[in-house]
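Read-outs throughout are calculated quantities, based only on the coordinates presented, and are distinct from any laboratory measurement. This one's a predicted model, so the numbers in the text were calculated from it and none came from an experiment. Cβ atoms are built from the backbone, for glycine too; each structure is taken alone.
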Structure 1
Amino acid sequence: MFGDDGESVFDRLGEMISESLGSLIPLRIIRRPETLSILDYRPTFVMAATVLGFVILAASFVLLFFKIDSGASLALVAVGAPAAACVFLVFRGTIREAYYFDKTKDSYAFVRQFIHRKEVIEGAMSQFTGAYVKTETNDDSKTYFVILKQEGMFLTGVSEQTLREEVPIFNSFEKEAQIANAISGFLSSKS
């Protein structure tokens, strides 16, 4: 009858909410004639939950602090300890991931930015031949990854490289396809 595509109303509602919230967290693809920059600010689920938990616990801590009496000091400790754990977890997650490709230098740089440090992987862009989206199906969900195809086998013994190992929230085929198409188009025009 109406929408006999196997999806429930809640699945469609979840997709609509995810799409509208996903537009708030940017994925920027900057194409220039000689360079390609991809800035991915989508947090992982753990990072988003940790930040949300920290904000809620910090607000609770402030409210309890201004209502200090004999029983409130124990409540302050009960709220402060999980908040400290959230701060620890925030330092473990990435803030953003950025991917840079440069035709003039035949180089690439993949940057994972944490709050206190960043990891950079650099190399020759000519080792990549293209990109595609890999779909992994788990129980009731699908996750998508951008995979870069490499020319031949390298020291690691693999011919593919995954761009982002931890799945971000608002992970969709469309977002990952935007990244893969931008990279594939840029790599194919490098000659």
Structure 2
Amino acid sequence: MLRCGMGAFLRNYVIVFPAVIAVMNGVLAVFSTHYPFDTPASKLAFIAIIISLSVAAIGATFYSQHLIVAERAKDRANIIKIREMFGTFMVDGDQLLCRFLDPNDTTVVADANQWLELVGTFLIKELGQSYFARFQNSSGTPTVVPAVEAITNERRNYWVYINQRLARIEQFSEGLHSSPLVK
């Protein structure tokens, strides 16, 4: 447990390590100027300490850059995964819209409710409660009504609702495309 805590501490603060070592090297340089070494062995030991600190600072700089690059890669992979799920949701939603126009499809309402639950769960898990709230809100989405006489009002209302949810997913997807992490 202690190792995990120390590892997390080092990962979080490794970026300041080179600056701390630079200050230490400066203090040691001032020390060596005002208090000359009596023996060649002490001077050699001092040089070894300075070299060790410098190597540690260089290593910490490379490690902190590695952490930054790894975090960016992780974020990019997560954005790509989310974007791909949005694409899947949009394809499935478009299929639901077509199914609502078929009066013989008796399972479309249940499938639409399942789709809405799946999308909602994904949004909460991957992006947070605010995305789920925006997904449920129809403000700013088009209110298009299918001009098909053969479907019931319930199916028409579902069609409109699903169409508005698809518009919201499209907005979310566009936001991901503008992310600096995605190219």
Structure 3
Amino acid sequence: MAYVRIHEKPKTIPQIWDPLNGVKVGGGGAMLDVSELPTDRNYGALLKGCPVYVDTNAVAHVVKSALVISGGTTSAPRVSKDHMFMATDSVFVSGASVTVESVDERNEDYDVLSLSAPCTNAVAGQIIEQAETTTESPVKKYIPNTLLGDDAHMIDGETVNVVFRINEWVKKIKFAYPMSDTTIDSLAPNIIIK
């Protein structure tokens, strides 16, 4: 006998883009670098659409970011769970970059980044990005040039499929990972995100 559950619907992952419209990087994809990733977070998985920088040696580096949500401070911002930050990362929104001292993952709705100093403009709705180093004039550690073409396991040296062009516009809201305007701009004109 089957039971019907009223008002319950299974969660689904939206189709970000039509797989036929994604143009993959040739030569078998890229080798994933997990040396800067918390491989136990998010069940050890990266989701399709994750912004990635593929270097000249065909090594894929994840471009880290986090959406700030309400309730925290600029020294201990609350961020959405879909980030890859870990202790020792340098981060910024605007102004000087600061260091992540620890990540508190105990709450099921958000994480808290404990920072070495207040992070300028780390307020609800803003996106925290990874910096190369802690400095007064930070630059992003990695500028994305591709997107992860499929879900992938965070295993060092794993071959991952990455797309460098999508032959359709894609909606920002469908991505699991937050993207700043600079990330979106760096992917254009091959990948248009609106």
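Structures 1, 2, 3 were shown, and relative contact order in percent (Cα under 8 Å, 6 or more apart) at 18 was computed from 1.
A value of 29.8, 102 for Rg and Dmax of the Cα atoms in Å, calculated from one of 1, 2, 3, originates in structure 2. Comparing distance in nm of label points 7 Å out along Cα→Cβ at positions 151 and 175 across 1, 2, 3, which structure shows the greatest value? Checked 1, 2, 3; max of distance in nm of label points 7 Å out along Cα→Cβ at positions 151 and 175 sits with 1. helix-only ellipticity at 222 nm (-39500 (n - 2.57) for each DSSP H run of 4 or more, over all residues; to 500) computed as -27500: which structure among 1, 2, 3? Here the read-out was taken from 2.
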